[in-house]
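Participant: Right after this note come the structures.
Just so it is clear, none of the values below were taken in a lab; they were calculated from the coordinates. Predicted, not measured: the structure shown is a model, and the values here were computed from it.
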Structure 1
Amino acid sequence: MNDRVREWLRRNPEWANARPDELGGGRSHRAWRLTTPHRCAVLKLDAVPRDWPGNSRGREAAVQGRAEEAGLAAPVHWHSTEGILTGWLDGPVLGAAELRDERVLREVGTALRELHAMPPAGRDFDLEVWAAHYRDVLTASGRLDRATRGACDLLDSVSLPGPYVLSHNDLVPANIVAGGGIRFLDWEYAADNSWLFDLATLHVEAALDADATAALFDAYSGNASVPAAFADAVAVYRQLVRLWEACALPAVS
């Protein structure tokens, strides 16, 4: 058993006898499924405390707790600067192919409309702030090149249209659970953003064609027309992915 999990279980008696099974993790955390005879949960432990320009675990927990009340997320059982413990959601995690099914796509569009109707988080997903963050990280590691500099410049220059609504901001298919209603995982980036951004993420990550994109908009708003500004939202998402991936490359010596 991982030493950090062993220590965390020791300090949290209600989970002391849980079986931890590692799920992997992101760049800055590792995750485990904790199983007891009566319940399951997901424990994420961070290498360093999460903060600007993303959410601290406290801000993440606050947003996810409200989403859970709306039936769109798992409950939060514990959080600190060390990490977060959330409920385990039963049901299949969607893939890109499932999202291209019109029935599933319409369910996701409806759930997304419910999310965007929630009260705002009070904190913007600020593209200029993210551009500055990525520019600093890539400069420090010697990886700021023509392509990544151009991506940062685009984030600085584009202003996506409102309304700005509570957005998930990481709606890759692996963060969408079906079965018993659509629910969303991993709220680390949740903040107020243009209503188009989550839709653009789904469009890119599920490789939606024009008909599927129109069906998504129709389920979301009752109008299948795709606004011209959607192309800007797609471009912004693609450049954010480019910068995120560039930050994962080995440092240049």
Structure 2
Amino acid sequence: MKHLPNILTLGNLFFGCMAIVLVLHAQPFEGELNGEPLWITGTEQMYYGSICIFIAALCDLFDGMTARWLGVFSPIGKDLDSLADVVSFGVAPSMIMSKFLWSAWMKDPHAMDISIWALSPAFLIACFGALRLARFNVMPATTSYFTGVPIPAVGVVCASFPLIAFYNPLNSSVFLYNPWVLLGIIALLCWLMVSKFKLFTLKFSSLSFAKNKAQYIWFALSVVGAPFLKTLIIPFSFLLYIALSIAFKPTDS
């Protein structure tokens, strides 16, 4: 039983690796939007790559919960968790963003002249994610807030993009084929990971509404919005999380 947290962490890493394989094998195809050719990234392989990242996120959630439940902790487990996270929520999402950037640049009339280096900004997510994890590992522990956005949250947001492209809720996928929108998203996510923002956790010290207003409001609005926004609920919940953290400014409890 004492090895269960590490087994879950390895599950996180396994599904992160599978996500990378699936995304690399995704073959965008040419479609049409408003009479113009468009390279479609929302393919079946990308879809299942996203699902693997979501499963990795569940493993990441439960490995910590299991370790606390069993009362086990080791430096190896902490380091293993960080190594798994940088693959599943750094490298795999970077692969997704590079595929979207490729599809977006293919719309350019001079696409064949665009360098492969135009895709390189996608890998800043992995770089800043690794920096975020390294900083987190040496910071004093606190259970009431995060400093900077945790890398799993960024990974899940990136993993939502293939699902948005696949289902196209509210005709929103068009924005994912604009290279400048994608570069803006990458820059924002990288900055948020290493920012000094204090962001609330989803751990409840009590059921008091007064002490957990941000968590209750976030949960309620996310549940209410899900039927209308569908897969867009993931980036919406992420932005709502940032906004509520800024509004309520979590402190040490």
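Participant: Suppose semi-axes √(5λ) of the Cα gyration tensor in Å, for residues 77-220 alone works out to 27, 20, 16; of 1, 2, which structure was it derived from?
Facilitator: Going label by label, the one that fits is 1.
Participant: Once mean projected area of the Cα convex hull in nm², for residues 5-84 alone is calculated for all of 1, 2, which comes out largest?
Facilitator: On the way: 1: 5.6; 2: 6.1.
For this comparison of mean projected area of the Cα convex hull in nm², for residues 5-84 alone, the top structure is 2.
Participant: Then there is this: For which of 1, 2 does helix-only ellipticity at 222 nm (-39500 (n - 2.57) for each DSSP H run of 4 or more, over all residues; to 500), calculated from the coordinates, equal -20500? Mind dumping the intermediate values first?
Facilitator: Working: 1: -13000; 2: -20500.
Among 1, 2, the structure yielding -20500 for helix-only ellipticity at 222 nm (-39500 (n - 2.57) for each DSSP H run of 4 or more, over all residues; to 500) is 2.
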